[in-house]
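Several structures are given next for inspection.
Derivation of every value follows stated rules applied to the coordinates shown; laboratory data play no part. On a predicted model such as this, the values are computed, not experimentally measured, just so you know. Cβ atoms are built from the backbone, for glycine too; each structure is taken alone.
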Structure 1
Amino acid sequence: MKVYIRSASAVSAQNTFGNAPFLTEPVAVTGTRLSAIEPDYKEFLDPKLARRMSRIIKMGVAAAMQCLRDADVSMPGAIITGTALGCQEDTITFLQRIIEMEEQMLPPTAFIQSTHNTVAAQIALVLKCHGYNNTFVHKGISFESALLDATMLLKEGDANDILVGGTEEMTDTAFKILTRLGLYKRWPISNLDLLNVKSNGTVSGEGAVFFTLTDKPSEDNLAELVANRTFFDASGNFDVDAKIKAFLAEHSSTIDNIDLVITGKNGDTKNDSVYEALDQSLFANTSKAYFKHLSGEYATSISFGLWLASNIIKQQTVPAVVTNGKINNDAPRKILIYNHYQNTYHSITLLSAC
């Protein structure tokens, strides 16, 4: 049985929400942090309800509602999300109030909305959806785990029209801590020049990206989700080349059959060494594209990469801003996505035209 991406919606650091043009006018930001461009929430949420929601909850609900609208689905069969750090803003608010109020008479709202499954739960509450609801918190492969769960539900016939998404927010507190740990650059840089400047660190990002998955073929589907696979390796000796070859062989394909490879380069010297080694070997003769200079780096940024790939296949065009060289095929029909997070959490995803 085949799995199709029926629709995709992204709240990101680019103009990607709703009917925006497909990355024809990329947003350039000079700094070390990319913030999501938030939509008008009045279209999706009651203002009274929205006031009690943090940014990531509102972004997630808006992206999910738009995704269902694009798929012409009123009620999903399941809601599955992936997040590494959850609702940070509410978590920080609750911890601050513990200190300020000396652990007495604490208002419960921030605590209730600080859990990692809050986005999926709020979507279900808004839709009055009583179906399967799950959130994966698996660090750098949180979104891929959600995607795998959705695929299994479809293939087992337990649900259809499954809403699956990846969400992450960046707060001031988290940004300061992660910068001190060396994840982000220490000086401003234009995100559009990120991949051309070799230095330590990258730029942070955030976003909420949702997809509707179905097993029903249709001319309106964006792409076929052929397969996705995750790998964990903390040793640094991961044989990526062999894993990708084996993955493609399992699905009766080789790198010569791939029209476009999308990788997770993010401008960090250590991070990109894995991709550059592949560029000199397995990907040497394959067209390549990138996405983290547009989305920023975060644990579920691969969801933005999947949004990019599925739209490239549907619209049969490759935006100039995601390439830095000649594209062999301007209308790719088969795309391979390879991403790793801190060279520990690796994922491979294969998409094909319907």
Structure 2
Amino acid sequence: MTRDVAVLGAGALGATVAFDLAFAGEDADGEDVSVTLFEAGSVADGSTGRAAGVCYNAFAEDVDAELGARAIERFRTFDEVGEFEFHESPYVWLAREGDDDREHAIREQLPRMQQHGVTAVRMERDEFAERFPSVRSDDVAVAAVAGAAGYTTPASYARTLAVLAKRQGADLRQQTPASVDTDPLAVNGEAFDDVVVATGAHTKQVLADAGYSIAMKPYRVQAATYATEYDGPMVYDATDGFYFRPHADGLLVGNGTEEREADPDDYDEDANDGFAESLQARASERTAAIEDARITDAWAGLCTATPDRDPLVGALDDGLYVGTGFQGHGFMRAPAIGESLAEQVLGEADGIEPFDPTRFTGDEEFDVVEGMLVDDR
């Protein structure tokens, strides 16, 4: 007997699920597992290919901290496998003087992070300036630094995991849009015992076509790269709401969140006019490296939001699983979330209870909220 599993979407999450299922080879009952990975386009050419590649474990909630630690651990394990490279780098987040709410949140969250085993420390302005001279600190009220962090090119991770899945026997079908039927469970008319839907911003529509409504909304974000020399850490300026990280061109800077639902089949993949220039002016308040830098690229991608800003991960119904709604944290947690989904499909685990996708009816009204927030949550 063989258990046939379909995974829809060959981004970071789907490729991870496919690899872990194929690598396991059999489920908890000893039944052989056969994996088919469907991708409407090419591997990683959706949201994963447009993600920023910032990875860290700076989470105050226990479940998030555990997943973040496991994701970083797996990124390190896959480093230099195939084309994938994970570059270790401190992750800094800070609040400016006068931003009392975010300053309080940073000071309050750090002890909770440390209680959950997160390697993170608080720095006052003078210590911060001495440790990171390439980052401007004159207006910094408080900063925090996470050591378990790094950056990468997200597409390289998904492509590497897809190749590894194929080597383990998975069937990769690119340029194959997939639709799900549930009575009986099938993809494009082909019967499967289990189906995992990890199609990013398209997940809502894929499931709606199968008769399931989920509480998720895609939203548009933007980023740009600049030719310069920069040797500092990854930085998130919580007060002004932008981040930057080292990049092959020099610096990648982003956010540009539009807090409204976007159409994944009809959104502008180029950054807004003037976005890169405006972001450059803002980021120059944090590092001199970008002041006169040449803009090398500017683009937009999609993230996915939920009513409570936690993802939808796990079983929607018998044999039907979903992973979406990551609020901009999808790529950085894909190694851990994908592993968890695979274990649930294999019958080795019960899933992540706080992320249970059935906690919402699917018809909730909610506003899109930017994912990289520092608040009292």
Structure 3
Amino acid sequence: MAAKTFLAGDLGGTKTLLALYSESEEGLNKIHSHRYVSAEWSDLESMLGDFLKTLPQGLSKPETSCIAVAGPVQNGTAKLTNLPWSMSEASLCKATGLQRLELVNDFAVLIHGLPHFSASQQVVLQTGSGRDAPAAAGQDGGAVAILGAGTGLGMARGLPAARGWQALPSEGGHREFAARTEDEWHLAQWMRSTLDLDRLSIERVVSGTGLGHVMCWLLSAQEHSDHPLQGKAKAWTTLPAEHPDHEDLPAHTSRAAASGDPLAQAAMTLWLGAYGSAAGDLALQELCTGGLWIGGGTAEKVIDGLRSSQFLEPLRRKGRFRPLIESLTIRAVTDQEAGLFSAACRARDLAESGGTLA
């Protein structure tokens, strides 16, 4: 008899990953996957249909699924941010024959994976003295929270429920950026003027894109007019991302800092400090005694920075609440397929609950 399987998806405007997972004593294992170019398909129904129709012989068809969606999800419906797709859980189930399918925002879905990440999928940044996240949902444990810098700044909260976790999406990355230092104040003034902004959100600074803006600000000083990254900064700011001569300034900045470039190191120090402060603010807001995680596309790439005092000291520097922050266990998610794995965890929760979750 074939083992029970769970269908997981990570749906984005550029690519979509679909995978089949099964469960063993060690946990969930990916047994089949396929990468799709999203724009080559007219809708998610047809893509899911193709995946299920072409499963290798011997694999059982899943009954439950969770699809992480790059966009907002409301009342079982979702719209992609970068594709003209609309979808609903009901229509997807009808088209695929799945008993239950859940759409979840692609950052909030990480909440469902947090209790199940192995040591190889995460790195401990701080071992707290207080309660840690429970091994399984429903055990005694506090709220959890995660934030992650990528193209933007994602945030989500989680509460243990009767079965699984209740994931609470957040747009906290769009809160107003509050400068803590003189350098941050000057950066904020420059960004408001250069980008013609009425207000400056945290995400504008604390994201991969934000690191590029920090580097551009430092390069704008006259004494740095001949810096090696000047040309790359110009290409980054003036050319669209799809242009062949567009440069990934944040990545160049990170590499230059690692190679010892003083100006790039100054950019990384400022960026890590703002990131750490935002993480500490989220921890206070959510009182996440179950643990705080740092995720997003940059986590693995800047793991040394996340381990450093440049990140951790601003995170802890919260006045009278410093002891609370120091009591939390803080981890970084380093698995590049964490979203897909988390969707599989949610699909398994749906199967174990018979399709009804608190």
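Just a few scattered comments:
- Given 2.0 for distance in nm of label points 7 Å out along Cα→Cβ at positions 23 and 343, calculated: source structure among 1, 2, 3: 3
- Structure from which 65, 44, 44 was derived, Cα extents along the principal axes in Å, options 1, 2, 3: 2
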